[in-house]
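Novice: In what follows, structures are represented as structure tokens.
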Structure I
Amino acid sequence: MKTSPVSKADLHRSVISVPPLCRNSSLRPDAVENSKLIRHIEAGGVSTLLYGGNANFYNIALSEYEEVLGQLEAAAAADTWVIPSIGPQFGTAIDQAAILKGYKFPTAMLLPTLAASHPEGVRNAIPRIAEKAGIPLVLYVKDQGYVTPAVVRALVDTGVISWIKYAVVRENTAEDPLLAAIVDEVGTDLLVSGIGEQPVPAHWNHFGIRSYTSGCVCVAPALSQRMLLAMQAGDAATAEKIRLLFRALEELRNANGPIAVLHLAVALAGIAKTGPMLPLLTDVAEGIHGDIQAAALKLLEHS
């Protein structure tokens with residue numbers, strides 16, 4: 001597992017995959033199946049794994065947190081970069097940060113919440129959590145109002161941010177005043193497009209972002225990695241063809257729950273047994289299993 005400090009090159013060398021976390025029928029983390037999924041992602045040339053929303057780290061038990069970290073650390077190849085998540089509540093994040101300090105993960109992502117947060121509270125919390133963990137954190141900007149551009153700048157200047165996952169959904173991705181303001185404040189070196197393949201061209205061409213996260217990459221890692229390489233080579237036509245291949249599964253995720261659909265897609269594609277969803281989420285209705293499987297298998301064929 002990669003343990004060296006985060007660099008700009010780390011953000012650009014690979015699509016940042018956001019996998020589900022496999023669990024057995026008793027809802028315990030499944031080391032064997034998680035290892036299968038990691039091997040599949042690595043075999044496609046993807047070397048970065050971010051365990052966040054798709055892994056339902058929002059609902060993970062503190063009592064199993066160390067077990068999960070151990071499984072991921074043991075399963076990853078020597079050059080694979082694993083990024084666990086913490087939070088979103090401050091108390092949970094502080095307790096998880098204390099556990100993280102005993103490992104060699106070079107960064108961790110703070111899951112965002114609007115339910116009980118304020119931009120100035122986020123500015124106050126992140127340095128405290130980073131100090132407790134002994135590592136800088138990934139700032140996850142998922143909703144308008146979670147942070148302001150000034151707060152982002154202050155956190156970056158303090159040195160407690162490793163990179164920024166930007167995932168505010170817009171009707172027109174090319175028109176995003178918040179993202180434009182953040183770019184004006186901190187530039188693009190730390191910014192990562194955080195909503196999968198679909199908004200990547202707009203984020204790339206209009207805002208200069210050169211890295212992206214993806215959930216569907218877990219089904220077709222080589223295909224998503226080819227899209228990244230095409231974008232880096234200036235081959236917009238190839239990148240667009242690949243982007244459109246991911247659209248069917250992404251539309252199913254948007255319509256039926258992005259976390260639950262990806263969780264099931266990995267299983268229905270025969271990649272790994274992901275098991276039941278961890279509450280408070282729930283499994284996808286059986287009526288759309290066939291559509292999810294067909295979309296996932298089509299991606300695998302192209303990959």
Structure II
Amino acid sequence: MEKFDRNNELSALISLLDEPSDQIFDQIRDKLLVYGTQAIPSLEHAWDNSFDSQIQVRIEEIIHSIQLMDLHNELYAWKKEQRYDLFKGFFLVARYQYPELSETFISERIEIIKRDIWLELNSNLTALEKVKVINHIIFDIHGFSGNKVNIDAPQNLFINNVLESRKGNHLSMGILYIIIAQKLGIPVFGVNLPQHFILAYVDEIHEEKYTLANENEVLFYINPFNKGAVFTRREIEIFIKHLKMEKETGYFKPCDNVVIIHRVLENLRNAFNKQGYGEKVDEVKSLIQVLQKP
């Protein structure tokens with residue numbers, strides 16, 4: 001009976017979306033938001049059956065608000081409980097722009113690349129040899145590369161776009177590389193370098209639990225934006241010196257996944273800001289604030 005009453009109330013609220021008073025409409029809107037994602041199918045049905053453009057715009061705005069609220073909750077849950085699943089965090093970022101995106105579909109696309117690498121791996125390979133196999137499959141066979149022409153575009157930061165275009169910036173290419181490597185049990189992690197994002201291949205002792213290593217346990221570094229080129233600490237020191245910055249330990253050791261997703265959102269906010277999308281800038285800022293909550 002309670003469910004029936006709620007459905008009746010939901011239908012009644014939707015029928016009032018043509019309310020001319022903005023003040024009363026705001027009250028109706030707030031009540032619909034309480035229903036959360038449960039209200040979306042009914043709202044979509046109302047949109048399909050309406051010929052009033054004002055009502056359709058109101059419905060679109062309400063649905064978007066519900067989806068953003070839901071994303072806030074999912075992102076906070078990821079931070080608290082699933083932060084070791086970088087794929088999930090990166091997928092949630094894409095859900096901001098593509099709320100109907102299928103996690104299963106994206107996961108299956110990545111699984112294909114992972115399987116192709118797995119077929120070429122064996123237990124006798126050294127760390128460098130494993131990276132060569134990964135690089136060959138990702139960059140040569142599947143054709144991924146750094147998007148050097150349109151590096152600041154927001155599309156570079158959404159995993160579905162990266163998989164579709166096979167192009168990304170230093171951050172998204174690095175995240176994709178980490179996700180695939182860790183699915184294969186290979187200890188590759190992100191390094192939060194200023195103005196760049198690189199990867200660290202750490203000592204095999206961390207392969208099982210993915211605990212973050214310190215800089216002394218890094219075997220070598222990887223640049224996924226440059227087709228997985230391998231380099232040493234010395235190159236990072238030269239890069240930092242070129243930027244005229246002081247050396248910090250964080251520039252040489254693996255960082256937490258929350259730091260990585262926070263950086264993705266900061267980059268996304270900057271990308272939208274350059275394009276003049278003020279509303280999107282504010283919404284992405286609200287997602288950043290979710291990650292900053294204790």
Structure III
Amino acid sequence: MFEGIIGNEKIKESLKKNIIEDKISHSYLFLGVEGIGKQLIAKEFAKSILCTQKENNTYCNKCSSCIQFNSSNHADFKIIEPEGSSIKIEQIRQMQEKVQEKPIISKNKIYIINNADLLTIEAQNCLLKTLEEPPIHTIIMLIGSNENAFLSTIKSRCMIIHFQKINDEEIKEFLKNEYEITNISSNMIKTFQGSIKRAIEQKDNKEQYEKIEKIIKSLKTKDTVQILKNSRILYQSKESIFQMLDEMNVILINLAKEESNYANCIFLVEETKKRLKQNANLDMCIDNLLLQMIETV
């Protein structure tokens with residue numbers, strides 16, 4: 001159980017204890033940054049609960065429940081995902097119709113609501129009815145990264161579990177073992193922000209990161225023409241501009257520890273991100289950012 005899932009050892013032990021002592025809550029809220037294994041742990045936990053022939057207090061991988069779970073075809077297990085940009089009240093109503101039905105294979109029915117912080121207010125109020133009076137056989141697991149998006153009434157009826165970011169050494173070990181990557185700088189590791197998902201997505205961006213680092217280090221030269229020339233990658237990367245701005249801020253944060261002027265640059269980057277999210281012109285935003293950073297540093 002939880003084999004191969006990195007980090008959050010205390011949480012994994014606590015969930016194992018829930019199974020051993022048969023103290024399973026009717027509702028859980030798993031909170032933490034994206035990409036740290038919340039859904040993987042929720043699914044492993046669900047698989048163990050549903051297993052009909054547990055071995056050493058975990059799933060057996062041999063019973064009909066485990067076989068169907070592994071094939072993503074378990075009658076008593078469902079993952080609810082956002083439809084478009086949110087999880088809508090209709091989706092929760094459909095779930096509520098099903099939770100009243102008795103389990104078919106296992107003793108329980110389990111629903112995972114992934115990205116549950118995208119539940120609309122109407123959907124949360126609707127879900128509240130089930131959380132207040134859950135069928136005895138039903139377990140609901142909500143997974144989210146923004147605790148503030150949940151109504152206090154929802155949180156009060158769930159067992160809240162806060163997941164920790166994966167530490168840098170564990171991420172380095174993961175990249176080494178899974179992808180044979182050993183030469184990523186400690187600064188670049190910080191851009192992953194404790195997320196295995198980010199590490200996987202950005203592992204091949206070493207060259208891009210080094211170019212951004214070069215841009216920032218060249219600010220002190222005050223050579224505007226050369227800096228803008230070196231910054232061509234920012235103008236050409238519309239699809240990944242937010243990722244690059246995040247990488248820029250990680251570098252700036254480290255520099256700000258030694259020189260306070262760089263702290264003002266962090267603010268400039270954040271303001272640029274806000275303008276881009278409001279559909280401002282990319283080239284103009286980058287021009288403005290770089291020129292202000294040159295003046296600041």
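Derivation of every value follows stated rules applied to the coordinates shown; laboratory data play no part. This one's a predicted model, so the numbers in the text were calculated from it and none came from an experiment. Cβ atoms are built from the backbone, for glycine too; each structure is taken alone.
Novice: Comparing distance in nm of label points 7 Å out along Cα→Cβ at positions 81 and 129 across structures I, II, III, which is largest?
Specialist: Structure II gives the largest value of distance in nm of label points 7 Å out along Cα→Cβ at positions 81 and 129 among I, II, III.
Novice: Which structure, out of I, II, III, was relative contact order in percent (Cα under 8 Å, 6 or more apart) calculated from, if the result is 21?
Specialist: Source structure for this number: I.
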